[in-house]
Structure P
Amino acid sequence: IWYCHTEDFETFTPAQKLFDPGYQVIDASIHYYDGFYYMAFKDERGHNAPGTHYAAIRTARSCDITGPYEDISPLL
């Protein structure tokens, strides 16, 4: 998962890596709660079919919005 920053939607900082668990992930969403930033993301490994491993949602958390994100959850 990568990110950049803008204040005017005309100029942007260079893209920076936010989160890399070592396998393909997409569609991250971050929410702040009780002192932590929680990221929900989709683990893209495996097949997107019921009863198969992966291709499901996981979460990770960080004390800082820019990471590092740790404590990756099991499949949800």
Structure Q
Amino acid sequence: MKKLVITIALLILMAMAASSLFAANANQTAVLRLTAYIPEKTTFTTFDDMFVVDSNAYNFTYSVTEEARTKVLLVIAN
């Protein structure tokens, strides 16, 4: 009978110790790091004899030259 009481007491102590270990991490904050790829997009539009550039990419250069009555758009990707 004494062995049974000691075994039950040890099991209760072990259960209490294990539950306190798991409970210690319950209030911890965690950092979630998200990594995403945003594709580059460049749009050239023209209106009123002007070129408008809308882009989230910085790996290109462009220039507009006017020859006679024509405008030329030159785009160079770096």
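Quick note: the coordinates plus some simple rules give every number you see, no bench work behind them. Here the structure is a predicted model, which is why all the values come from computation and not from measurement. Cβ atoms are built from the backbone, for glycine too; each structure is taken alone.
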Original post:
Ranked by distance in nm of label points 7 Å out along Cα→Cβ at positions 38 and 54, which of P, Q sits at the highest value?
Top reply: P
Subject >> Comparison of P, Q by relative contact order in percent (Cα under 8 Å, 6 or more apart) - largest value held by >> reply: P
Subject >> With FRET efficiency 1/(1 + (r/R0)^6) of positions 30 and 62 (r between Cβ atoms, R0 = 25 Å, to 0.05) derived as 1.00, matching label from P, Q >> reply: P
**OP:** Compute distance in nm of label points 7 Å out along Cα→Cβ at positions 14 and 46 for each of P, Q and report the one that scores greatest.
**Re:** Q
Subject >> Test item: helix-only ellipticity at 222 nm (-39500 (n - 2.57) for each DSSP H run of 4 or more, over all residues; to 500) calculated as 0, pick one of P, Q >> reply: P
**OP:** Tell me which of P, Q gives 12, 21, 12, 8, 8, 9, 9, 9, 7, 3, 1 when you compute P(r) over Cα pairs in 10 Å bins from 0, in percent.
**Re:** Q
